[in-house]
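Read-outs throughout are calculated quantities, based only on the coordinates presented, and are distinct from any laboratory measurement. Because the structure is predicted, anything quoted here is derived from the model rather than measured. Cβ atoms are built from the backbone, for glycine too; each structure is taken alone.
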Structure P
Amino acid sequence: MAELTQRDVAYEANGTRMIGCLVAPVGAAGADASALAAGGPAAESRPGILLVHDAFGLGADTIDLAARYAELGYAVFAADMWGERTEPQGGADIGRLIGSMAANRGEWMSRLGAAHEAAAAQPEFDADRTVIVGACFGGSSALEYVRTGAPVVAAVSIHGGLDLVAHDWSAAIGSATVLLCTGADDPMAGPEHWQPIKAGLTGAGIDWEFDLYSGTRHAFTNPKTDALGMPGAAFHPRNAARAWARTVDFLGEVTGAAAGIRSSAR
């Protein structure tokens, strides 16, 4: 396993204090302080992943996922979308937080933009090769960020709540590439939700791939899903592994880092 460096990064969005987390391989630019102190050259920055947490906030599970990506050679910045590392404990809190973003998309995108700016300021993070990645709420966020013109090379949405994504793609940058991995039985991502997204992506000139898994519901990559008792959600280990493998390959393709990066399943 690669040796990793990890640190919290505080930043602000419209007066709200956020506490993101940077995870990167040791040897990425700025990570090996002893080498720099000895007068040695800094290593090159790594392709960057802006990782957006699910509805439960930036907790241990998301940071563990950031480390999985960092072990593949990426500099990963896990955004804090709720502020102050808030981790909602129940459905009422989750509904309130997600609802506040859907009702104020300017604030939603401002928080993503602030995280992206904080990530780009980290020496390990190559801002010119940034991919936004997220699952559930994070997957919705990734698509919304691209839809509103985010300067990223690509986006990955894994069982995103596609019902949250708006339909006007006129601001999107056509040079982006998008991967969607979705369960065919996800009530938050039915044809009535993904057909407008596909049309919007195509109309914006965005290259896209849509992986639709049969017999698969919402939150299918999370082993804890079944214990949460969420209607319409269930862990699906086989398709979780498929989505992980395709995501890893996709990241290598769009960042130019395919050589040396191998897929691995949970």
Structure Q
Amino acid sequence: MQKFGIAEKNIFDVSGKVVIVTGAGTGLGESYAQAFGEMGATVVCAGRTQSTLERAAAAIRKNGGEAIGLSVDVTDPDAIRHFMKQVQAQAGGVDVLVNNAGAEIVEDFLSVTPEHFDAIIGVNLKGAYFMAQAAAEAMKEKGGKMINIGSLGSYIGLAESSVYCSSKGAIVQLTKTMAIELAKYNIQVNAIAPGYFVTPMTQQFYDDPDHRAWIESRIPAGRWGTGKDLAGPALFLASSASDYVTGQVVIVDGGWLAG
């Protein structure tokens, strides 16, 4: 009988890997960063505001991990290329990208302006696209892992979130096409689609008793998600345990879409 060697090697091990997490200063991005820091990775906390990134990186270091904070405007491809050079210089390369940075403006479809459209698409789609492109250039000699971040809005419509849902639907298709094109470089590309988690982006929904009750009534698990709920899927997709998994989306929603 074939022996897989799983007992001798922890296939979920990410220690020593350099992991970039965009949008790492707050919300779910900070949770991803903390999880990788706890598991022994060197975490590059990336985002717009250096002070929040430094705070996130300091928290990881306080818990015994390794982390640095580097600011970047993900809507600017030139800034992304400069950022990636900084990562290579300071961390020695990149093994994993968690493409998490996101933006949302809650408003009625008829009220959306071109400026608001560009603001959301610029972060959620353009930013994810060109961050992944730069990371792929850095990974293609030795392989790597990319984790794009989708949403329930990748699959269902959400009122007053037309642009956001459009961008997150696109993330699913981007993940599939990247997986096909980057396979020859031994780069696996997958996505996580979180359901409802309490973050700065969703706080207004959580604070509204009627909206909160409507959301919770649709979650079979009966509760909102926590950062800990995303740690397992993220570690799986970043580790060698997922070497034959690419172009897929792991939905982490407490069962919402199952119904």
Compare relative contact order in percent (Cα under 8 Å, 6 or more apart) across structures P, Q and report the one with the greatest value. Q
One of P, Q was used to calculate distance in nm of label points 7 Å out along Cα→Cβ at positions 122 and 138, giving 1.3; which? P
helix-only ellipticity at 222 nm (-39500 (n - 2.57) for each DSSP H run of 4 or more, over all residues; to 500) computed as -12500: which structure among P, Q? Q
